[in-house]
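Structures incoming, each one as structure tokens.
Where a number appears in this text, it was derived from the coordinates with a stated rule and is not lab data. Fair warning: this is a prediction, and the values are worked out from it, not measured in the lab. Cβ atoms are built from the backbone, for glycine too; each structure is taken alone.
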Structure 1
């Protein structure tokens, strides 16, 4: 009973301390970034971890989680912000944060670095919620950030499909500082791994309809690619959401030499290496198996996350079988899922654009 009483006293004290913080406006310098909306500030009374309410950022196992974290870091790290806590999350005080007159929650939504959490889920004031929705509509129309990847699952829906609990807390408290390890050479660092591995030609800045095109002047190779499309995969209780693109490459025309190639790329962001042991890719198009085998795997990791980009070469005939199938299960390493119509339609558009 005495032990229980001591524990109860500790819990009460902690709650009182947190409640005291939650009832005041805090001002301090951002000294660390936890994720795309969570930060640590140095105040006069010590360090406080805060998270921006009314918005959600991609989960650690989702596309863009690393990019939105780096975006948030560039926005606030080393700067003084004002934070007004009004509640608690599992890992931090939750509230609104301002950089000068800039509402950081609204800015993240406007940049496409976060989803606006619906008011019926958050209890946000209706007028304030409408302002967030207006910014989100602009980001969506411009296909910024989370709106640049078709079918990307909102974070709260992704979390609902699995038990996040302590697993997320452990990851979320990992610092983003420290050296990054990679298994490939690169010209310059880039938050977008597609670009860091493949160069600026894969930056998807030039849109033609639903496709993007690029050109590598040094290698004299042009490319046409689909937009990034989210694909959910699972292995037992493990669940991840990866980013998929199909790319067509065309090099210089040379006698008796093939100068074109189709490539499927899968980009995974997670807490661990998902495709190190096996990355063999198999589709079953209306019952017919299409085996692409192992792909070329590039990876980079720091203390906060691991990214893997696996590229598979595929023939045009198999590409068309995939695009025209009605039912398309896939297996990538130990993970499996079912390809939806969005990815199949995008692949078909790519095939038609590169006849």
Structure 2
């Protein structure tokens, strides 16, 4: 049976812990006590595994969900869809993503997963990321396999809602503050983002009660510019890959604030790396930077503006990027970095 599952708040796209949720949750939750949740590596798609079964060659993401851990033994061997939601700093439930065909592996498979995490240095990376937040890594020193992962899924089976969709007040998860695997059997589907209206919303009888408070307050929702290990790893792997393709002398690393630059005869490519959960999110974050690097104050320093992320582009996103090129004449492209094959996929 499909489930609703809550995950803690994280503005790093659940690729590494941020410590934000520690200050947002009830005092007796796991995250508030320890400063991080094991689901904060949920969508780190650099960490994919294949090989547990000799007959299954697909690359899976093994991740942890707190609601599943409470009933793990009852769910072992089951496959179902999961609608993930989080609570914003304003305590509003927001739909993050849907995971289709989530499978609950048995203990033998999870023991193999832990072994691979140790072998690949991923468990050590998790420990270091927690230490970097001035938190104790004791819980990651020798965790049980079920504390590293309790679900398995394919990257292409994840549907991200960007922007995240607010849950209606009348919905049952709106008032739930605990990490419970509630049944998703009510037919609820997050409504797609509404198109921007071109009609002025002014009403002379409005009392303006909808306006946000102007009082100063801390908002963990703001994305920070702190060290992002996922970004650095992708950048370094891509740099090595491009050097093998174009030669070391043709690839520049962080030259003029650009993440990577490829110098070819009669062609210069500026590359900006982003770690958003979707291709359109990566493009949104990168396009302004690339345009400034290439055209400010009055010139053309690059022929190709390439955004690189590890998000798989959807058909709509492919159309969107193509439309930008045709409509505005911008040489903007997106390419996915495949951590499974350690290569850059075709530009779109």
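Using distance in nm of label points 7 Å out along Cα→Cβ at positions 67 and 83 for the comparison, can you identify which of 1, 2 gives the largest number?
Top value of distance in nm of label points 7 Å out along Cα→Cβ at positions 67 and 83, among 1, 2, belongs to structure 1.
Work out which structure the value 45, 30, 15 belongs to, where Cα extents along the principal axes in Å, for residues 251-290 alone was derived from one of 1, 2.
Among 1, 2, the structure yielding 45, 30, 15 for Cα extents along the principal axes in Å, for residues 251-290 alone is 1.
Comparing distance in nm of label points 7 Å out along Cα→Cβ at positions 155 and 275 across 1, 2, which is largest?
Numbers: 1: 2.5; 2: 1.4.
By distance in nm of label points 7 Å out along Cα→Cβ at positions 155 and 275, the leading structure of 1, 2 is 1.
Among the shown structures 1, 2, from which was the value 24.5 of mean count of other Cβ atoms within 10 Å over residues 107-114 calculated?
1
For mean count of other Cβ atoms within 10 Å over residues 51-58, which structure out of 1, 2 has the highest calculated value? Please list the in-between numbers first.
Working: 1: 25.1; 2: 9.6.
Sorting by mean count of other Cβ atoms within 10 Å over residues 51-58 in descending order puts 1 first.
Looking just at volume of the Cα convex hull per residue in Å³, which of the labels 1, 2 belongs to the structure with the highest value?
Comparing 1, 2, the top value of volume of the Cα convex hull per residue in Å³ belongs to 2.
Name the one structure among 1, 2 that mean count of other Cβ atoms within 10 Å over residues 179-186 of 15.9 was derived from.
Clearly, the read-out refers to 2.
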